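Structures incoming, each one as structure tokens.
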Structure P
Amino acid sequence: MYIIGIIPARLAASRFPNKPMTPILGMPMIGHVYHRAKMCPHLNDVWVATCDEEIYNYIHSIGGKAVMTADSHQRATDRAAEAVVKIEQVEGVKIDYVAMIQGDEPMLMPGMINDLIDPVIKDPTLKITNLINAITSEEEFNSSNVVKVVLDLNDFVLYFSREPIPSKRKYNGILPMWKQLGIILFDKNLLLEYINLPPTPLEIIESVDMNRLLEHGRPIKMVKTTFKSCGVDVPSDVPFIEKQLKNDPLVKKYLKA
């Protein structure tokens, strides 16, 4: 089973322009994500997929692998799909699965990717897995930047939303509150199929890519991880992330003093 990590990244973003190259402890954010993904033993290789020469050149400057993609992609999945075809051609390999890792996860832990891949190793019939974390604060539960998830009894997703779900309006117990993390494992063929499926109403309404698969009847296995991660959504998140990473043991392995 040949599994690669692809980190889609672009400089143009409405909420946070130039986000991938934003310095965190003196290193561009995308550098943290790349180095940390490379530490995962389950990945055969890691690539950055980008339409920006600045990102492409930076990754090569740190000894990494990057592939240029079209600048017309608005979604990470479309960029990853173009990249996987090009990588197969360049490397001469047959890729079975793609771990799509968001470039704004500088606190990524290699064990998170292992958690994502382990279910597929045990059950190769699974075509897609997606990491989730427990939500522990009302602020996070109510934030539109956090994609909430509700599950069935076998941990397949029922729905993704930026709204607080499930509803607690008529419930006084402890809610099962889960958030989607930006790390998704695709069977390569499903990834290529996904980009050819027409966009769906709930995907557009919620602005959540994975609702497209649900609306087309494709099951998505959600994987609960105990690793904590905080993505960077807006510039004000950066100081918090820097504070967390100062004492992170992995940083010392790749960040030069």
Structure Q
Amino acid sequence: MHPELFHIGPITIYTYAFLIVLGTLVASIYTKWRARKELENINLSNNFFYYMFIAGFIGGKIFYYLERPAYFFSHPGKMLHNFSGGFVFYGSFITIIVFLIWYLKKHKIPFWPMLDILAITTLIVHAIGRLGCFFGGCCYGKPTGSFLGMAFPTTHGQRVHPTQLYEIFALLTIMAILFYLKKRQHFKGEIFVTYLILYALARNILELYRGDPRGYIINGYLSHSQFIGIIIILISLLFYSKLKKNIINP
């Protein structure tokens, strides 16, 4: 793996951080382009992306600490030690959604059409970010004798499932499906809700192969991410049904 990308004097540029920034930049460019094209030339300010990044950072860290609250409560210094790494995707996602509800309503930006755009945006950031996880050697899978197995620095030579690469493949597949669906979209919000369902399903399957330390609702059987994913699927199916029937106006 290559957790460190390069050095500038005493400063170390980490691959994970670099790829997160790269993913954010690419996603920002895509979002601005699609918003101008699809939402009556709406020009999103840079502050929109700064605030969204901050919301995602805070949410991702909070959920990471909540996976092992007793541990971090007993070792508060570890919270600062893990400040540059250790994020929970669903934590970032939930806090960003809360921020978007407030921001889009305040600035009178069409809610569901914007979320349709942000579904692709999220996939871009997520896929590039998972590549950072791969190079950083985190978020790896369970031990395996499969030809797909790889050894990471923290697995001490043991070959495990490269679940980071599995997830990247799943994210790119979902992105392809959404682009296909976009050409045949029936109602506003369809792309976003479909993304929620597909990713939650993929994540629940991927969790079966994850082998890094995780938080569990039911120890060894139901992880935090699987539990959140199940809730998201149920809520998304409800919204999909209502949006399709035009009960919720876009």
Structure R
Amino acid sequence: MNPSKKKVNVFIVSDATGITAERVINAVLVQFKQIQPIFKKFSFVKTKTQIKNILNKAEELDAIVIYSIVSKKLRSWIRPQMRKKGLYRIDLLGPLLVRMERLWNIMPAFRPGLLRGLTEDSLCLAESIDYTLKHDDGQGIETLGEADIIILGISRTSKTPTSFYLSCNHGMKVANIPIIKDVPLPETIFTLKKRKFGFTISPKKVAIIRQKRLLYTGESDYADIEYIREELLYSHKIFRKIKGLQVIDVTNSSIEEVAEKII
């Protein structure tokens, strides 16, 4: 985990499984690379007592509370409770239910748990996304053996968005590993018999991307094109040492195109 990332506690509260809400929030927060979300999910929350206990914990941790609650009565009660505690809150279902009710002039059922169909496929998809989230940017080395594929490359070669595209659209468990100049990779990278891909890119393209990121990094060489060339040479040296690794040039390719090459 990058120590410069800001840790944010995120409570997901649902009166059903909370899987859909969790996937939506994961899809949003993964776009904010400066944030390290710490998720806590509360499923099948049906009573005010349960919510009071959750909100007390949220207040202690200064957590963001994202709730997916169908019950109109419970949603009406929860809002002022969070305002009193000064908690930042996001209601995922309430505004949509109100707008659909007005659009069709039809009263919703307001019954939690009507969305069923948690098939084996959908559960596997959620598991794949969860795995990829926990193995982003070199995390989770100890469970690398569970990955379907492993992606390696220097910083800003689209490893993370490609990983999540593969997880969300193809149900793959993806681990991505940063290659940092003169920093040895874990030995398991060289011994695991997994599909491995090395991302390369033109130095000029990386320099342009990194110039936009300088605000968030203290590395003076981060966007220097000569230093980037050295990083890329080092990465290719590593690639040659990894048996069976396939190199993909991502310079002029979209995430979808890169994913298609991998598939």
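Just so you know, all these numbers are worked out from the coordinates, no wet-lab data involved. Since we're looking at a predicted model, the values are computed, not measured. Cβ atoms are built from the backbone, for glycine too; each structure is taken alone.
If you line up P, Q, R by mean count of other Cβ atoms within 10 Å over residues 100-107, the top spot, with the largest value, goes to P. When Cα extents along the principal axes in Å is computed for each of P, Q, R, which one produces 61, 40, 37? Structure of origin is R. When helix-only ellipticity at 222 nm (-39500 (n - 2.57) for each DSSP H run of 4 or more, over all residues; to 500) is computed for each of P, Q, R, which one produces -21500? Value -21500 for helix-only ellipticity at 222 nm (-39500 (n - 2.57) for each DSSP H run of 4 or more, over all residues; to 500) corresponds to Q out of P, Q, R. Can you say which of P, Q, R returns 6.5 when distance in nm of label points 7 Å out along Cα→Cβ at positions 60 and 172 is computed? Comparing all candidates, it corresponds to P.
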